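Pasting the structures in now, so scroll down.
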Structure 1
Amino acid sequence: MNELSSSPRWIAADWGTSNLRLCAVSADGSILAEASSSEGMGSLAPEQFEAALLRLAGGWLGPGVTPVLAAGMVGARQGWVEAPYRATPCAPLAAGQLTRAPCRDPRIAVFIAPGLSQARPTDVMRGEETQIAGALALYPEFDGVFCLPGTHSKWARVSAGEVVGFQTFMTGELFALIAGQSVLRHSLTGQDSDEAAFDAALSDALSRPERVAARLFSIRAESLLSGLSPAAARGRLSGLLIGMELAAARPYWLGQRVALIGSAGLCTSYARALSAQGVPSETLAAADCTLAGLSTLLPGIPR
């Protein structure tokens, strides 16, 4: 817990299921300090959130009240306090629709951004809406589709500053479950991924997605019988799952402007997959988009 030479104007909190990431932000928008921990929503009871926040940010606080703007699973039903969903189509964020979390420490006032919901097909998002809002703040002329790869990948169609529809795919979670708990874990030792194996599996899944379950087991069979390398096995698993996602998400990316928001590694894989289909894409850093998105909420909090 590091003390600052001057108190921040506000604190940005990206609070997901597994991790908490904070930025202390000055009045002119510059970042004074950053901190993170593994105290995500999934490991905390509602009464533990304030202490987890103060463990990272306590040394940043001055004598007055510092606003904390938070996005992500902190606002889920199992989080600090539930922040209601806003129904699409709508702007990704609304400054006047924040939920205030109960705090005992008088030095902080915590406000949580709402998520987005969709009636048909039924879907929800938390955290990604803030990144989309940030991307639109950075590129206000954008009209097209945002793809946000991750544990639960999102494809969101944006027009005239509004999210008009989105779809979630559990691709990242499936990869983690298969790689860590299925029989394929014996074939996926190491972290290297073979690009040629990725490309071949991607093409296979895009052309025949109904065969993916069988192609998955072939990874184990080839490891046993043909000496398939761990890097090729990992590349094939990634290619099959991303290919299956792209096959289902075709209405989102076909003929559309596509921008990726996420970690460099995941975005590289998705950009490669899209490029193989003749679809160019641009990549935006998730952290930059989150901070820019939370910044748009400042008018909605008291000074």
Structure 2
Amino acid sequence: MPELPEVETVARGLRLVLPGRGIVRVRLSAKTDFIDDPAALERDLPGTRVKSVARYGKFLVLDLERGRAGEDDGRGGAIALLIHLGMTGQIVVGAAEAPVAAHTHVFLTLDNGRELRYTDPRRFGRMGILADGAREAVLGPLGIDPLEASEEEFRGVITSRRARIKALLMDQRVFRGMGNIYTDESLWRAKINPKRLGANLSAVEVRRLHRAVREILMEAIRLRGSSVSDYVDSEGQRGGFQLRHRVYQREGKKCFRCGGMIRRAIVAGRSSFFCARCQAAPRVRRKE
């Protein structure tokens, strides 16, 4: 599933081509079960202009303005297009005459003749209109962005909860945008076992983890994300951070750091990869 670095990479690519562009036409395939209200897309998007493109956690938010720039066309307040890529979603902007990939379900014709296309084989993504008041309802419950969190904020969130650190990092109500790949990679870099409780981490460990999370995410963004499955950026190109993975999906291989064995365990309902030697397991207290 695309995580923060992949969604940020797509957002940066869309920012180069979408702001200022008008949406002329919307065309949908017969499979629209991932769209909140397909009729709303067809009704409300034509005639709007893309004002900005933002990432919020794993969501893409395209802020739109109605009518001509700076003018209200009488259809109400500002709206936005919300997009979640799910597990296999892809957004590509290209020539309208380009061959259509299989499982392409949304076509937005732009005023320069190009087309934004959303492709999603498994249709676990989400797309919908955010009208007045809906933005807070959808995005408000999400936690802090790990790239924006200060060390103090990070520590306060981590040490106040007696949940496993893997579960905390992946909980979108705690940290928006983190997922399985970058959680495992960050915990490995910080030498912290995924089963440790957040409340039991020392100040030194929290500081190390905060630094590791930021470093891993920024490196992944610089390399345009990890292409381990279907992910491509807005130009249809694969990312390169999968070549830097140190633990993710490396079960049975040697640790790059200490030579120990990479193991897999189920933590927070997900496969978790870690080094059995340099990410020490939490101590189990014996009952007397």
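Out of 1, 2, which one gives 25, 13, 10 for semi-axes √(5λ) of the Cα gyration tensor in Å, for residues 128-191 alone as computed from the coordinates? Derived from the structure labelled 2. Once distance in nm of label points 7 Å out along Cα→Cβ at positions 208 and 232 is computed for every structure in 1, 2, the highest value turns out to be that of 2. Taking distance in nm of label points 7 Å out along Cα→Cβ at positions 88 and 264 as the quantity of interest, name the structure among 1, 2 where it is greatest. Going through 1, 2 one by one, distance in nm of label points 7 Å out along Cα→Cβ at positions 88 and 264 is largest in 1. Among the shown structures 1, 2, from which was the value 13.2 of mean count of other Cβ atoms within 10 Å over residues 176-183 calculated? That value comes from structure 1. Figure out for me which of the structures 1, 2 the number 3.5 belongs to, where distance in nm of label points 7 Å out along Cα→Cβ at positions 96 and 240 was derived from the coordinates. Corresponding structure: 2.
Assign the value -10500, calculated as helix-only ellipticity at 222 nm (-39500 (n - 2.57) for each DSSP H run of 4 or more, over all residues; to 500), to the correct structure from 1, 2. The value was obtained from structure 1. Computed over structures 1, 2, FRET efficiency 1/(1 + (r/R0)^6) of positions 112 and 256 (r between Cβ atoms, R0 = 25 Å, to 0.05) reaches its largest value in 1.
For structures 1, 2, which has the highest computed value of distance in nm of label points 7 Å out along Cα→Cβ at positions 16 and 224? Comparing 1, 2 by distance in nm of label points 7 Å out along Cα→Cβ at positions 16 and 224, the maximum is at 1.
Since every read-out is calculated from the coordinates, none of them should be taken as a lab result. Keep in mind that what you see is a predicted model, and the values were worked out from it rather than measured. Cβ atoms are built from the backbone, for glycine too; each structure is taken alone.
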